[in-house]
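Structures for review follow.
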Structure 1
Amino acid sequence: MEIQKLAKWIGIRVAKTTGSGELICYCPFHKGGMEKHPSFGINSEGLWNCFSCGRRGNLVHLVSAMKGITQQAAIRIIERKRLVFAIERKIDLPSWENRYKATKNTVFDENSIGLYDFALTHAKTREYLLERGLTREEMEEWDIRYDKWLKRIVFPIRNSRGRYVGAVGRGDSPRYLFYEGTQKSGCLYGIDKLDENMDYLYVVEGQIDTIRLSRYFTDIPQALTEGNVIGINGSHMSQYQANLITELSDKVILCLDNDDAGKSGTMVAVELLQHRVKLYIVDWSKIKRKGVKDVGDLSHKEMGKLISSTKFYLGEGLYHGKSI
């Protein structure tokens, strides 16, 4: 959509258009939107400012202010209208907690995934994922995308039948943003790729953890340790996720992150799963390299060492040797 059509759509009065395509408009924010001399400029990227009152921002801010809606609602409108304008990296977004409360009763729009570019077509995204150990084939297989509006790597989440039920975007701040309608605690990342012939189910936190550990079992199959991998989209397992996990396997291996949140999340998972499945926990003390926080940071050799450290959980904080 052309910038002139955008201005008309959101109710801005245009005085003239410069040779570079910038619009000179009457500011809608001061003097009741009835200033006599135009002082409001919008460039071709959707960035704007008023030389009189000093207000400025990006396309999301403008649509939000003019339509009286939230910035997230403005983003959705822009996506649906295919307005491809650059948005400044820093956007004030609601916290995940508030966002989740506002959307927990909504349904994820499957068609929204098509709005985002494939990760392979975006150089910076592609290079970052390659640095994290993912292959080009995995980017395609796991349908990883890039959100050009929010500057986020998008990991679509599917259900066991392969339908999109959510998406999580990885970026700067907050680090993870769950898109509207995504029930974070009501889905498991990677559940659509489970192999019914596998006995063990490895539980990790994140999306990259899931993808990389899954490849480990593909590259280095080991009869006694091979298993499926699912991600719980965070450090703390929900009751719903626990119920679903017990339906998927009766042999569960907890492989949550090697940090305080991961240790806390492991204890939560133990409470939810003990007495319902044969429960195992990996021993992160076996990994000596400093700075390693999660499975996604490990080499194949280190993954093998971590898996071989797995201990059977007896309950009451007690473990029994190597059980796998």
Structure 2
Amino acid sequence: MAPTIGITTYHMYANWRGWSEEGALLPWTYVNSIRKNGGRPVLLPPGGDVSEAEATVAVLDGIVIAGGGDINPAIYVPGASTLANTQARRRYQDYSRIGFYESTNTTTYNSMQVNAEKRFGKGLAVLASYTFSKKLDDYGWTKPDDRRFDDGVSREDVPHNLKFSNVWQLPQIGDTRALSKFVNGWMLNSIVTWQSGFPFTIISGRDNSFTGINRDRADFLGGNADLGSDRSHGEMVAQYFDTSKFVANAIGTFGTSGKNMVRGPRYFNTDVALLKVTNLTNTVGLQFRAEIFNIFNNVDFNAPTSNVSSAQFGRITSALDPRILQFGVKLLF
């Protein structure tokens, strides 16, 4: 029977449908490596109390502590480094990659936040907020023993974030009881989000540093890689940024392109909900809901391929959800 191996995950924010939400994540290479070696991977979310951890460990055959900087990289030797002798060039040759966690990373966040609110009155409530911000960190572990190499814009940096929401109780009309039950009691809600895209790093896709870390960045040739957002969707999909500005990093280096130096497509979305509660009796009500996500069917692209070695480099290959409609009926009692 295959051994069950638990893998710890990271508690961090990720981009889900344009929203930055908390998640329990880890690189896919951990899962793939355990499967290749005959194990059954089980993801372990962070947090929980001691008793929960003890109960989880009791049913596992082993645990992999994921993440951290690699304290056992292969040492680059000019003229004598190949992918085949990676293990022989490691500091501790009895081990492969050794991830080391330490509470030394630095994050800086500064913002200006403006809120405007109309509290519910006369059937209407409105809330609008705008945030102008900058987030920096030194998280990345690209270059061994040099955390400053990853000092730059955070992948969660969103400079402009505008949100608008409202609750509108539609005016009462009709004077007959039968007509009133049908046309009155409706409520229209909406949420509008307009924000900058998330930044991303251009990676080499090759271990030209010969460290075995596989996080080399591309070399940047200079100039401006931004092609602008005032282009057609077809042009943006074919080439989102100027790919001629990047090449694979030179042998024995980690790349000259900056961390998260290219920003992905912006995000715009409007969700609308129409609902009504009809009182059937004094204690029983019937709620009808009609919800439309992305009502304007706006195309929100995911980030383009950022791997210089990929045939799809610079191309956008996916987008977020199109317009989605859903209806529901709920009995309230």
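Taking 16.5 as the value of mean count of other Cβ atoms within 10 Å over residues 52-59 derived from one of the structures shown (1, 2), identify that structure. This value belongs to structure 1.
Looking at structures 1, 2, which one was P(r) over Cα pairs in 5 Å bins from 0, in percent, for residues 212-259 alone calculated from, given that it came out as 5, 20, 22, 17, 15, 12, 6, 2, 0? This figure was derived from 2.
Can you tell which of 1, 2 yields 13 when relative contact order in percent (Cα under 8 Å, 6 or more apart) is derived from it? Derived from 2, not from the others.
As an exercise: FRET efficiency 1/(1 + (r/R0)^6) of positions 28 and 268 (r between Cβ atoms, R0 = 35 Å, to 0.05), calculated from one structure in 1, 2, equals 0.70. Which structure is it? This figure was derived from 2. Please state which of the structures 1, 2 yields 5, 24, 27, 19, 12, 8, 4, 1, 0 when P(r) over Cα pairs in 10 Å bins from 0, in percent is computed from it. So the calculation was done on 1.
Taking mean count of other Cβ atoms within 10 Å over residues 148-155 as the measure, the highest value among 1, 2 is held by 1. Where does the value -2500 come from, among 1, 2, when helix-only ellipticity at 222 nm (-39500 (n - 2.57) for each DSSP H run of 4 or more, over all residues; to 500) is the thing being computed? This figure was derived from 2.
In this comparison of 1, 2, the computed figure 4.6 for distance in nm of label points 7 Å out along Cα→Cβ at positions 172 and 236 is attributed to 2.
Taking distance in nm of label points 7 Å out along Cα→Cβ at positions 76 and 220 from the coordinates of each of 1, 2, which one would give 1.8? Corresponding structure: 2.
Read the figures in this text as sums done on the coordinates, not as results from a lab. Just so you know, these numbers come straight off a predicted model, no measurement behind them. Cβ atoms are built from the backbone, for glycine too; each structure is taken alone.
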